[in-house]
1. Distance in nm of label points 7 Å out along Cα→Cβ at positions 68 and 100 was computed and gave 3.9; which structure, 1, 2, did it come from?
2. Suppose you compute mean count of other Cβ atoms within 10 Å over residues 28-35 for every structure in 1, 2: which one lands on 15.4?
3. For percent of Cα pairs over 37 Å apart, which structure out of 1, 2 has the highest calculated value?
4. Out of 1, 2, which structure matches 18.6 when mean count of other Cβ atoms within 10 Å over residues 60-67 is calculated?
5. Please state which of the structures 1, 2 yields -10500 when helix-only ellipticity at 222 nm (-39500 (n - 2.57) for each DSSP H run of 4 or more, over all residues; to 500) is computed from it.
6. Determine which structure produced the value 11.2 for mean count of other Cβ atoms within 10 Å over residues 252-259, calculated from the coordinates; the candidates are 1, 2.
Structure 1
């Protein structure tokens, strides 16, 4: 029998100083709520609530469903708490902002700034058969890579970059969210349970975890860009390692996008990590330099603004 998913906290539940409004997302390892702080401002609160591992008592308390689940639950809670502590020290317009994290109800909560918009995955779904414009994809990822550069500067890797973890605000600026897989993975003595999403995870996440680096997140960026144009993720890297049947992006989508743009995506999806770009900056620079041959010049485009900001002297 499949384990039941615990009920979310009810509307009106007082969680410390925050009042729960309703559940707005989550799945797998957490639930996400819309709540209000003491000043009446909306916040998003993420609750550590791993599926198939816990149950909720009537008073809101979370507890493991069995003694054998207790160790895994506690270990996961430590990672969740560490995630909140790390993100609370990062302030970047393209990285989710964590304003508070605390323990309550025998679990852990992470309070984030509430943003209006929708995920890149929802944008892809809403377009259905309509192609996503190359200019939009480039603008989103150039800005997103600013946030990823900051993450890597903190000696962190995200390790789960995918369209559902990229949030597009109402002003079209992107936000990198859900660092559930993030660890201080540039420190090779770290031990943790592998977490990845097939299609977006790089080969080394399956077989060579001592080879994780910025190039691992770069594979996730390439897979996300691929999904924007193909409307589906690339084949899982584990399958590609056995027999790579994936067609070159340059050939499969040549009719709708510039050759250099597609060649870049092919490069980001190389199976060997040494053949991929080794830094986020190099990918960002390539994206900025790409100008589709059919593009018409316009006065002060979004790309012009981004490029001018990135090239300003420090």
Structure 2
């Protein structure tokens, strides 16, 4: 029974969102233009559950190129209204449009001269009448069987906020690089900013050996560097190949004299490589597609300058 009810909740909320689609009319376009022309910030306010939705909407706007702040209506009437200027656009969220704390703000917002846009569930409400523009987020019913707990109505507000933020993002020409600028930390930032050169192994941790080195010498360098492979170079320092743990296992089965052989005879020629300026997430994709654990990092002259191991990407938090 509980699963059946849960499915009904999701269905009700999904229908509430679908009903918003035909309401996106010319007024929505005008709101976009007003916000794009706003020289101040987008001040989002709401009480209770709509307020929580408002905080998320404000955060989404801010992270996608539209400066925004959340103003708690109860705090606003105790001095925080000083944050609102005539250059701002206020987004007020209220399902009934009669929320007392919101209505107290309206005369002052009007006096300040800020534009007022409301997310409202009743187009005949006081809030709707006092707004410059409204976004109709009314729902036929709440998902709650009591019809009291804000569920479908707050979902509709949140969805409308996302529609607004994404439409603004597109109009601003907001790019991945812009998004990364506001997300320098965490997995998102790492995927966009982190480059191969930031995580590759260098110096002693990047075992480089000449082509005439013996396998014994190569294994010593690999072990000392705590790596899984060595990069083979010619006398000019250019890449010739790699010798990996896999190469060792394959040849050791058939050659008991392998430790004395020269690495140029058993190395993997023309290995996969990557440049230092490539994104680390791109390097991870290459390692996964090729089913390899390490890749030499080479510069524009074909000289190895580093070694990238999948473990380095794990430590960087990309996996």
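Read-outs: derived from the displayed coordinates by stated rules, not from any lab. Note that the structure is predicted; figures quoted are calculated from it, not measured. Cβ atoms are built from the backbone, for glycine too; each structure is taken alone.
1. Answer by label: 1.
2. 2
3. Going through 1, 2 one by one, percent of Cα pairs over 37 Å apart is largest in 2.
4. It was calculated from structure 2.
5. 1
6. 2
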